[in-house]
Structures are given as C-alpha cells and as structure tokens.
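Right after this note come the structures.
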Structure P
Amino acid sequence: MLQASRLLLLSAIPLLACLAFGVASLEAKEFAFDPKVNQQMARKLNIPVYFTVPASARVALPKDIKTSDRLIDFKHPDAAGADVGLRLVVAKRAGLARRLAQSGLVKTGDLLLSFRSEWGGAGAYPNVQMGISHVGLAYVKDGTVHNLDNPLDEETLGRGDLTSKHYRELQLIHIVRPRNLTDAQRANLLAWATRFNANAKRIYPEQISFNQDYNNPKFKPGGPLDFVKRLAQIGLGHNPPGEVDMFCSEFAWSLLALRDCDPEKTGEAFKRGGVPSCVRPVMRPMRATGSYVTRKSRNAYTGLADGPLLVIAALKLPQAERDKMLQSIFVANPNGLKKMSKGHRKLAEDLQPKFARLETYYRSAGSGAWLGLKARMIGGAISKAIPENYSPTSFLINALLPPDSSNRTMDYVATIFIE
C-alpha cells in the first residue's frame with residue numbers, strides 16, 4: 001500500500017510541476033517604462049504620434065495585473081516630453097483570449113478596435129481615422145474573451161472567440177472601456193451577446209445585414225431609437241418583418257444601448273409600441289467636428305475628425321512644429337495606400353481631395369482668437385454636410401475629452417500587440 005502511494009505521488013510530480021509553472025508565470029505586473037524597450041517598440045510600431053493617446057485618456061488600472069504577457073508603457077519619441085503614447089500588452093497569439101480574461105484587461109462591454117499601424121502617414125483618411133478600421137464588442141464567458149462583430153459571418157465573427165480570419169490576421173487591437181458599467185449591465189450585455197452569437201448563422205444576413213454606406217447611420221437627431229429596438233427584437237427571437245443593416249460601429253453602439261435591458265425580463269416591453277425606456281445611448285453620436293478644440297469647456301464635445309488634432313494639441317508644440325505636423329496628416333502617400341485593403345484604399349483615394357477644408361480647420365483651430373473663430377465657422381460648415389455618426393474611431397476620440405468632461409463616456413485601457 002505504501003509503495004503504491006509512493007508511485008502515485010511520483011507520477012503526479014510532473015503534473016504538479018506544470019501547474020506550479022503555470023501559476024508562477026501569471027506574475028503580478030503593471031505597465032512599466034524602459035528607455036531601451038521604448039526604442040525597440042517605436043521601431044516595431046512605426047506609427048505617427050497622432051496614432052497614440054495622451055495619458056488623460058487612460059482608465060485607472062490596478063498595479064498587480066496578473067499575466068504572463070509583457071506590459072509596456074510606451075511613450076512616443078515625437079511626444080516632445082509630453083505623456084503621450086500607448087499601454088502595450090505584448091503577447092503571443094496562442095491562449096491570448098484566456099489570458100486577457102484572467103488578467104482583467106478585457107471585460108464584458110469593452111470595445112475591441114482593430115488598429116492598423118501600416119495606415120500611418122498613408123493619407124488624410126487613414127490618418128484622421130487614427131489607423132482604426134473596425135470595432136467589435138467583447139464579452140467574457142467561461143474564463144475567455146469572446147467577440148461579437150458585424151458582419152456576423154465566418155470571416156469577421158467566426159466562432160466569436162477571437163479566432164476568425166479577421167482576428168487571426170490582426171496584430172494590434174485597442175481596448176476601449178465604457179465608463180461606469182455596473183455588474184448588472186455587464187450581465188445584460190453578456191446575455192445579449194450570447195444570444196446573437198449563438199444565432200448568428202440564422203439571423204445574418206436575412207435579419208441583420210451589413211450597411212456599407214458609412215455616411216447613412218440609423219441614428220437621427222431627435223428621433224426614436226427604433227433600430228436598437230429592432231435589433232433587440234431579433235436577439236429575442238421575435239422575428240420582426242424586414243431586416244436592419246448596420247455597419248460595425250453602429251452594431252456595437254446599439255448593443256451598448258441595451259446595457260440596461262435584461263433580455264430575460266424586458267422581452268414583453270419590446271413587443272409593445274414605442275422604444276422601451278431601458279434603451280439608452282452609451283455615447284452621443286458625433287458630428288464631423290466638435291466644439292472642444294476651439295472652446296475647451298466642460299460641456300464641449302469632440303467630432304469624428306478631431307482625433308489627431310486633439311493628440312497634437314496635447315503635445316503643446318511651438319507653432320511652426322505644430323503646423324508642420326498638422327500639414328503632414330493631409331499628404332497622400334501612394335506607397336502607404338498600397339498597404340491598405342482594397343476597399344479602404346478606394347475610400348481613401350476617393351476622399352483625399354475632399355479633405356482640403358478639413359486641413360484648413362485643423363490649421364486654424366486653437367491658433368488665436370480670430371483663427372479660432374474661423375475654425376468654428378469651417379467646422380460648422382463641414383458638420384452640416386455629414387450626419388451625426390459613430391465611427392469605429394469615435395469611441396477612442398471620446399476618450400480624448402478631459403476626465404471630468406460631462407460628455408466623456410469612454411476610457412482607453414490598453415493596446416494588444418500580438419507578436
């Protein structure tokens with residue numbers, strides 16, 4: 001009996017050693033800055049400074065994040081001493097979804113922004129978009145991060161566990177977190193996401209399709225959120241007539257608008273007329289340009305095209321250097337455009353000539369009282385031509401507002417860098 005016990009103990013040693021190694025590898029860490037590592041990451045990323053964010057955009061994180069991935073506080077070399085950069089989670093692809101869940105770096109309700117470093121310096125459109133091409137909603141289930149994206153197809157959504165073709169080929173992902181989500185709201189979002197993911201093949205594209213007209217959002221100022229109600233009805237299996245088409249960021253925005261709706265308790269409310277009171281926007285849709293760059297008030301707001309402008313303003317550069325950097329945003333780079341997908345490249349080429357007025361707005365904003373007034377006039381004219389919207393980049397742009405802004409509802413968490 002004693003001999004058998006010894007054999008059993010000896011046979012368990014390799015397993016115990018593996019378990020001990022696994023626990024030990026999940027070290028308690030925080031994002032740290034190292035000059036040598038910073039130089040290495042600057043070369044690997046090769047992005048303009050306006051593809052990063054100021055420290056004010058960051059959410060507070062614990063100092064004991066348990067992960068085996070490298071956590072790097074990257075400061076962009078062109079930040080001129082300002083605290084502008086990215087929190088980098090440098091990770092291997094294998095096991096990434098589980099590690100992100102275990103570390104708490106991704107939570108249910110977070111937004112996963114597809115970040116294309118190769119877009120940097122390619123031209124006006126990719127630069128103003130800050131290199132962001134797509135957004136999906138994250139949710140944590142069974143100890144693993146899952147994704148919910150539109151299109152709800154094999155290429156983008158896949159099985160919904162970050163293994164679709166889109167996520168397998170992606171190297172960089174920004175994590176943006178809606179502010180002040182409660183446990184109940186996260187539970188609701190988990191329930192909605194699970195329903196949509198489980199029924200994706202049945203409802204796409206017959207009931208939910210992809211809207212390819214990014215200039216035609218469903219949101220209408222002052223109008224009811226009927227499209228959010230229809231989305232919920234589809235998720236509940238009510239099978240409303242017709243279909244609703246949404247681009248990726250509209251889908252994510254609509255899902256977050258359901259955060260106060262428990263699908264198990266509010267189903268009947270979605271059968272009645274009108275939009276249930278639990279439906280509530282998570283973020284105000286943006287005009288092309290906002291008021292914050294010229295007014296800086298607590299009630300001011302950002303615009304869809306304000307991202308790089310706000311980042312460069314945070315650098316507090318001398319006027320000549322600032323103007324040179326702003327001008328570089330609008331220079332077309334044919335070699336850079338070749339690195340973009342066919343669809344995005346065509347869009348960038350078509351829009352390039354239309355950015356002249358936006359360039360004047362950029363160079364005028366914040367350059368003195370008269371020029372500031374000029375920027376407001378130009379910005380107003382640009383916004384009138386573009387409907388209020390919610391692009392993938394808009395979630396990150398919202399986080400560029402001051403922490404105490406009454407309109408800020410998003411925080412930047414970190415950027416996943418998959419080696």
Structure Q
Amino acid sequence: MAGLSGKRILLVIGGGIAAYKTLDLIRRLRERGASVRAVMTRAAEQFVTPLSVASLTGEKLHQELFSLTDESEMGHIELSRAADLVVIAPATADLLAKLANGLANDLASTILLATDKKVLAAPAMNLRMWLHPATQRNVAQLRADGVLFTGPDDGAMACGEFGPGRMSEPLAIVAAIEQAFDAETSLPLPAGLGGAKTGALAGKRVLITSGPTHEPLDPVRYIANRSSGKQGHAIARAAAQAGAEVILVSGPVTLPDPAGVAVTHVETAREMQQAVEAALPADIFIAAAAVADWRVEGEAREKIKKGAKGPPMLALVENPDILAGVSKMPKGRPPLVVGFAAETEKVIDHAKAKLARKGCDLIVANDVSPASGVMGGARNAVHLVTLQGVESWPEMDKDEVARRLVAHIATLTPTGKTSS
C-alpha cells in the first residue's frame with residue numbers, strides 16, 4: 001500500500017486517553033509509505049511512553065521547546081516546515097484552545113503556530129468539553145482559519161459517558177490524511193510577503209464574489225436573502241492556499257476576511273458589479289455570491305411609515321447580471337468563468353439552463369431548499385454542470401467543497417498570463 005508514499009507527517013500527540021490509538025495510527029501511516037515524526041506534550045506522556053512512540057516512528061521523539069541541541073538549530077521551525085502535513089491526535093480541548101487563540105508555551109503549540117503547512121485535527125475529549133461553547137467557538141475559528149478536522153465520533157468514553165467526543169479510529173484518520181493531500185497542503189503568506197508562491201493556482205489571478213447583497217427600500221429596510229457567504233469565503237481561502245492571487249468582493253456577511261486575500265466590501269448588486277469590473281482582468285472568475293435579482297425602482301429617502309392607505313406599492317427593477325456580464329465580455333473575458341446556481345427544485349435542469357443562458361464555463365449547482373440546511377449552514381452537496389455533463393459530489397463540509405472545487409478548477413485553467 002503506497003497511497004502516502006513519500007509523504008512526511010508531523011504528528012502532535014496531545015494528552016488524552018485516546019493517545020493510545022496514535023501507536024496504531026503511526027503503524028498504519030508507515031504501512032502506506034509515509035514517514036512520521038512525533039511531538040508529545042507533557043500530558044501525553046501520562047498515556048503513552050516516549051519509547052513506544054520513538055520505536056514505531058523510527059525517528060527521534062521531540063518533547064521540549066528549550067532543548068539546547070534542537071533549539072540551537074531553531075528546531076521548532078525546522079520541525080514545523082519539514083513536514084507535508086501536521087496532524088494533531090488526540091487534539092485535546094487545551095491544544096485546540098491554544099491554536100485558536102495563538103498561544104505558544106510549549107513545543108507542540110509553538111510548532112502549530114510556526115508551521116507553513118495545513119493542520120488536521122482529530123479531537124478527543126469528554127462530551128461536555130466538546131459541546132462547551134468555548135470549545136465550539138474555538139473549533140469554528142479554527143475551521144475559518146483553514147484547519148481540517150476529522151471526528152469526533154459518538155460512542156462510549158473512558159469516563160463512562162456516551163456521546164460526541166471519541167477520537168476517530170486510526171484508519172478514519174488515515175483516510176482524512178489521504179483526502180487532505182488531494183489539495184495543496186502548503187499555506188501561503190499574506191499578499192506581498194515571502195517569495196514566489198507555489199500551488200496548483202500559483203501565478204493565477206482569481207476574482208471571487210461571495211455573500212448576499214442588500215437592496216435598500218428605505219434607510220432602515222432592504223431586500224436580501226439568507227446567504228451567509230460561507231461557501232464563497234471558503235473558496236477564496238482555498239484559492240489563496242493553492243497559491244493564487246485572490247480578490248474577494250464580499251456582500252454584507254459576519255465572517256472574517258480570509259487570510260492572504262484582498263477583500264472589497266460592498267452592499268448592493270450595483271456596487272458589486274462596479275467592484276468586479278474594477279478588479280478585472282483575471283484568469284478565473286467565480287461568482288459565488290447570491291446577488292439579489294431585483295431592487296426597488298426608487299429608494300425612499302425617509303423611513304416608509306404605515307398609513308391609512310395600507311402597504312405601499314413597490315415597483316421592482318432587475319439588478320445587473322454580474323455573471324452574464326463577465327461571461328459575455330467582448331474583450332478581456334477571464335479564460336475560466338464559474339457560476340453558482342442555488343435552486344429549490346429541479347436543480348440540475350435549472351443549472352443546465354443557467355449555463356446556456358449566462359455563457360459561463362461551469363455551473364456549481366446546489367439545493368438550497370429549507371430542508372437541505374445549505375443556506376447559512378456548514379455543509380453543502382454540489383453538482384458540477386458543464387456542456388460535457390454533470391458531476392455530482394456527496395455532501396461534505398463547505399471548506400472541503402471549496403478545496404475540491406479549487407483543485408478541480410486548477411485542472412481546467414488554461415496556462416499563460418492573466419488576460420487583459
């Protein structure tokens with residue numbers, strides 16, 4: 001089995017009863033051709049012995065931040081950069097909290113901040129600890145920062161309770177590691193820093209729209225939709241991690257700006273259109289925003305009040321079609337134009353019609369009916385619609401959708417310089 005042949009894994013072992021599973025994890029990874037170096041926290045030593053870990057990895061075990069030999073060579077930097085992927089197993093509540101809040105007071109937490117590679121966490125803790133609002137906030141922040149997760153699973157725990165908190169089994173973690181390598185695992189520096197970028201989209205300029213638009217009725221009311229911007233922002237983050245220069249035009253969302261991405265904030269469809277036109281040329285345009293189709297013909301200057309005449313009559317006019325406008329540019333059209341189709345019924349049929357109507361190269365279609373939970377939720381199930389056919393993906397986390405989509409787009413992107 002050589003699915004991970006030549007891959008270098010840095011395993012950070014946290015202090016939890018599930019640490020015993022890491023011994024089997026190491027064995028499974030090495031069976032598949034990966035090399036494993038390990039770092040143990042002091043708490044981890046209470047559950048597995050350093051000798052066992054070192055014997056199975058065949059490498060020197062690292063435990064102390066201030067080792068005179070290692071730190072004379074800036075060992076924590078070397079460890080964090082030499083790997084292709086960093087895996088935390090078990091990822092305790094303490095380690096997750098440190099990483100989410102940028103704390104670095106031991107070798108493990110310092111490595112996690114210093115790494116330039118993706119981090120995959122396999123959480124393990126008591127169900128109350130996992131469900132605690134502080135842990136859930138930390139996990140949400142880490143997901144937004146691009147940290148990958150596998151588990152936790154439901155089941156019986158050493159404490160005698162039953163519920164979410166069990167660390168994923170070693171083979172499930174191996175599968176998550178293999179999936180992580182389906183996309184680029186190196187993390188880019190913010191725009192303008194460091195040397196030449198690497199990755200599947202290195203050298204490409206990617207323009208992305210995300211979130212809803214708000215179309216004012218009066219100074220206090222507006223027409224909008226339920227888009228959270230999570231999918232569009234995840235795509236921007238994944239494209240930056242793939243080495244692209246990314247420009248994100250975002251409608252009103254409550255999400256942090258993705259790291260390494262130039263962001264323009266707008267409110268209305270017309271403002272979004274202007275920002276997109278100003279950001280061109282680009283190699284790739286991804287229209288993930290849920291742009292309002294209509295706006296009122298004339299915004300009221302004062303708050304519309306109730307009156308004896310009943311509700312006011314609102315005349316609606318169509319907003320500009322940003323996707324079609326870019327797709328049908330007579331000159332300077334991006335070589336690859338990707339649209340989204342958020343539908344509540346006949347998803348594939350409507351997506352095919354939109355592909356033909358808009359003139360784009362690819363439509364990413366999804367079901368946003370209330371029962372799907374997609375609009376504003378954390379997961380998505382998409383269909384890639386082109387003139388050649390339809391490729392349907394299973395439901396997955398929106399970050400994983402973004403990573404897979406960016407990897408797919410990279411295979412479709414023509415080589416050469418940005419269009420002008």
Structure R
Amino acid sequence: MKHRSCRLFTLVLVGLCVSLFFVGADAKNITLQYWSWGSSAKKQNEEIIAKFEAENPGVKIELMTLEPTEYWVKLRLLANQGKLPDVFNMSSGFLEEWAKAGFLKDLTKDIEEDFNKEDFYMNVLDVGKDIAGTSKYYALPYDLVTTVLFYNKDMFDKAGIAYPNKDWTWDDFHKAAKKLTIVKNGKVQQYGFWFFGRYTNVESWIFANNGNLINQATHTYEPDANAIEAMKFLCELVTKDKVAPAKKEMGAYRYQDVFPHGVAAMWVDGSWFIDNNRIIIGDKFKWDIAEVPIGPHGDGKTAYGWPDFFALSPNSPNAAMAWKFAKFFAGQGMTLDMFTAGMIPAYKPLTESPAFLEKDKQPANIGLLLTQAAKTLKTSYTQGWSEWRGYGPAENLGLNGIIDAIIDGDMPFDEGMKKAEININAILKRYYK
C-alpha cells in the first residue's frame with residue numbers, strides 16, 4: 001500500500017513538473033499587438049520592434065500603423081468592445097476622456113516600482129496626471145513638444161535690435177514688433193509679428209502671463225484676468241498697432257509658411273516647426289528661437305507643452321510584457337533620428353547627447369528646448385478640447401474662430417470674449433454632466 005502511494009505521488013510530481021515546463025514554454029511565446037498613428041513612423045517602429053524581439057526571444061509584436069483620422073475611429077470601436085491592442089499611442093487631447101472611461105490600464109504601480117525615474121523627465125509624466133485629472137498615471141510619455149518664439153536674425157540685425165532673450169518682456173517684444181514692421185507707400189512690406197487664433201499662437205502667451213482659461217474644479221471656461229489680458233494684447237497687435245496682419249490677409253500661405261517666407265520677423269508656435277523652417281528657409285536667412293516673452297504677471301517658471309504617450313489595454317492577457325515593451329520603446333529602444341527636429345525625447349540620455357544640439361544646423365539655440373522641458377508644463381486640454389478650441393465643424397464657434405473674427409475686424413474684442421464664454425461652456429457642459 002505504501003509502495004503504491006509513493007508511486008502515485010511520484011507520477012503526480014512528474015506530471016506537475018511536465019505541466020510547469022510547458023506553461024513556462026508557453027509564457028515565452030507571447031504575441032503583443034501595438035497600434036501607432038502616422039505611416040511615416042512605420043519604419044522606425046519596425047526597427048524598435050526588431051530590437052525588442054531580439055532581446056526577448058519568443059515575443060512577437062504585431063504592428064498596426066494607421067493615419068490619425070482612421071486610427072482614432074478604429075481604436076474607439078475596439079475600446080468600446082473591450083478589445084484594445086496591448087499597447088497603443090495616446091494623445092494628450094484624449095487622455096482624460098479615455099482614462100475616465102476605463103479604457104487605459106493604471107500604470108501607477110509599474111512606474112513607482114519598475115521604472116528608472118532618473119532617466120526620464122518626471123515633470124512630463126506628471127503632466128499626464130494633470131491632463132487626466134487624477135493622481136494616477138495612465139500613460140507613459142515618449143516625447144514632448146513645447147512652443148517657442150521664432151525670430152529672423154537678419155531682420156533684427158538690419159533694424160539694429162538686440163536678439164530676444166529669456167528676460168524679454170511683452171514691452172520689449174512690443175517695441176521690437178513696431179520697429180520691425182516696415183511700411184512703404186502706405187503698404188506693409190514686412191510685419192513685425194504673425195499669429196492667428198491657433199491654440200499654440202494664443203495659449204503660449206496666456207501661460208507666459210500666468211493665466212488660465214479653464215476652471216479645473218468646475219470644468220468650465222472661465223478665463224481669468226491674466227488670460228484676458230494676453231488675448232487682448234495679441235488682438236491689438238493687429239487691430240490697433242498694425243504690427244501683425246489680419247488672418248484673411250495671409251490666405252496665400254499655409255500658416256506655418258508665413259515666417260519662413262520672410263513675411264514676418266517673429267512668430268510663436270510649436271517647436272516641431274523647426275523642421276519645416278529648415279526645409280523652406282534653407283540658407284536664405286539666419287533665424288533662431290527664444291522663449292515666449294514673459295507677461296506682466298508671469299514668472300518665467302512655466303512653459304506651454306505636452307507629451308505624446310504610450311498607453312496599455314486594461315484587458316491585456318500579457319500586461320507585464322506589454323509594460324516591458326512600452327518602457328523599452330519610450331526609453332532605450334529609441335534613437336535621436338526617430339524624432340523630428342523640435343520634438344524632445346522624454347528619455348534623458350537622448351537629450352543629453354551632444355548630437356541633440358545639432359550644432360551644424362539652425363537654430364543655434366536649440367538647447368532652449370531642454371530648458372523648456374525642465375519647467376512646469378501647462379496645457380488647456382479637457383474633454384471636448386478640439387471642439388471648444390474650434391476644429392472641424394466647430395471652427396466658427398470655437399475660440400480659434402472667434403479670435404480670427406476679432407483680428408479680421410468682424411467682431412469687437414469684448415463681444416468675442418462673451419461669445420466665447422457662452423459657446424465654450426455649452427460644449428463643456430455636454431462633456432462634464
């Protein structure tokens with residue numbers, strides 16, 4: 001009897017070992033789905049995937065690359081079905097909505113226990129928490145963009161004006177814009193500045209003046225006095241001072257081409273336009289970048305900027321490997337050539353490389369982007385942001401269109417501000433019930 005019991009125990013033990021062996025073998029045969037936006041990034045994605053698969057034998061990454069419009073439509077369908085890919089790209093503009101809908105895995109424990117914080121800009125991760133309106137991490141950033149003042153050095157030299165610096169105030173900017181505006185025979189030959197209602201053109205100045213558009217506690221559009229001051233200052237550059245053109249006057253250009261074609265001496269917009277400037281300007285003139293001038297109520301400690309993220313499905317059967325892949329992709333898997341000029345890697349070893357400074361190219365002051373990345377970053381992203389900001393069908397109702405109407409002379413400033421408050425709060429009310 002004792003002999004039979006020992007034999008039975010031995011058989012069970014052998015069977016258990018065999019079972020564990022095959023479970024271990026299956027654990028290595030993992031397939032992850034990764035979805036990315038933008039066909040231009042497909043080759044780069046494939047390179048990173050190849051490196052990760054080489055370092056993790058038995059792991060296979062299935063890549064799906066779609067254009068942004070198609071990407072979000074299909075991804076939303078999968079989200080509603082509970083069938084999201086294991087890892088996917090996430091925009092700052094949708095982070096709050098998706099986190100609150102339960103579509104994103106909570107990454108707080110992963111970041112706190114399995115993440116080298118010294119290698120990343122942690123303030124960029126914290127921006128993700130601020131945008132999501134939570135104390136938890138729901139996404140891992142892989143890059144950052146900010147806004148800068150582009151300026152034409154040749155025009156400054158010709159006008160005898162010192163270049164912008166970190167201490168430049170609105171008064172300094174205003175004086176330069178006036179001097180850089182050239183009028184001959186009643187016609188403007190050169191504008192000192194160019195802007196229109198676009199979010200980067202306007203909100204850069206609002207945050208530089210320590211202003212805010214949104215009351216985060218009530219989820220309502222309540223521009224404070226500093227924000228109103230910034231928007232009025234900008235609009236009067238066109239309507240009063242005539243140092244910047246009305247938007248309708250620039251219809252012959254793409255908005256990002258006005259500055260590189262030499263029509264205006266200064267322009268505030270996204271750092272990612274460095275690449276477009278290099279292509280169009282070539283060696284036609286010298287140009288550089290500086291910080292957005294500090295407003296009367298600003299302190300120079302904040303910057304307008306936001307990241308792009310990786311997010312993970314909350315339903316992934318391979319959550320640990322999905323995290324390992326996202327962490328690899330955001331960090332050591334990346335190389336500098338995978339970033340368009342003006343985009344800042346969230347992974348510090350890349351930004352700290354001498355190659356990041358591209359000393360053989362314009363702008364000479366590209367190191368400014370690292371200064372920006374280390375500041376407190378602010379945005380105005382909310383649910384329904386693209387709608388109240390004025391994109392697509394909401395163009396005329398959103399803040400973009402209202403500011404354009406003001407600088408085009410179709411609406412007084414005060415009337416525009418009242419209309420913006422009514423329209424935007426009607427939109428936000430639908431999202432925050």
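Identify which of structures P, Q, R gives the largest calculated value of distance in nm of label points 7 Å out along Cα→Cβ at positions 148 and 236.
Values: P: 1.5; Q: 2.4; R: 3.0.
Checked P, Q, R; max of distance in nm of label points 7 Å out along Cα→Cβ at positions 148 and 236 sits with R.
Suppose you compute P(r) over Cα pairs in 20 Å bins from 0, in percent for every structure in P, Q, R: which one lands on 23, 51, 19, 5, 2, 0? Please list the in-between numbers first.
On the way: P: 25, 55, 16, 3, 0; Q: 24, 50, 23, 3, 0; R: 23, 51, 19, 5, 2, 0.
So the calculation was done on R.
Which structure, out of P, Q, R, was distance in nm of label points 7 Å out along Cα→Cβ at positions 156 and 348 calculated from, if the result is 4.4?
On the way: P: 2.0; Q: 4.4; R: 3.0.
Only structure Q yields this read-out.
A value of -11000 was computed for helix-only ellipticity at 222 nm (-39500 (n - 2.57) for each DSSP H run of 4 or more, over all residues; to 500); which of P, Q, R is the source structure? Could you put the intermediate results ahead of the total?
Values: P: -11000; Q: -9000; R: -13000.
Comparing all candidates, it corresponds to P.
No value in this document is a laboratory result; all are computed from the given coordinates. The structure displayed is predicted, hence computed values, not measured ones. Cβ atoms are built from the backbone, for glycine too; each structure is taken alone.
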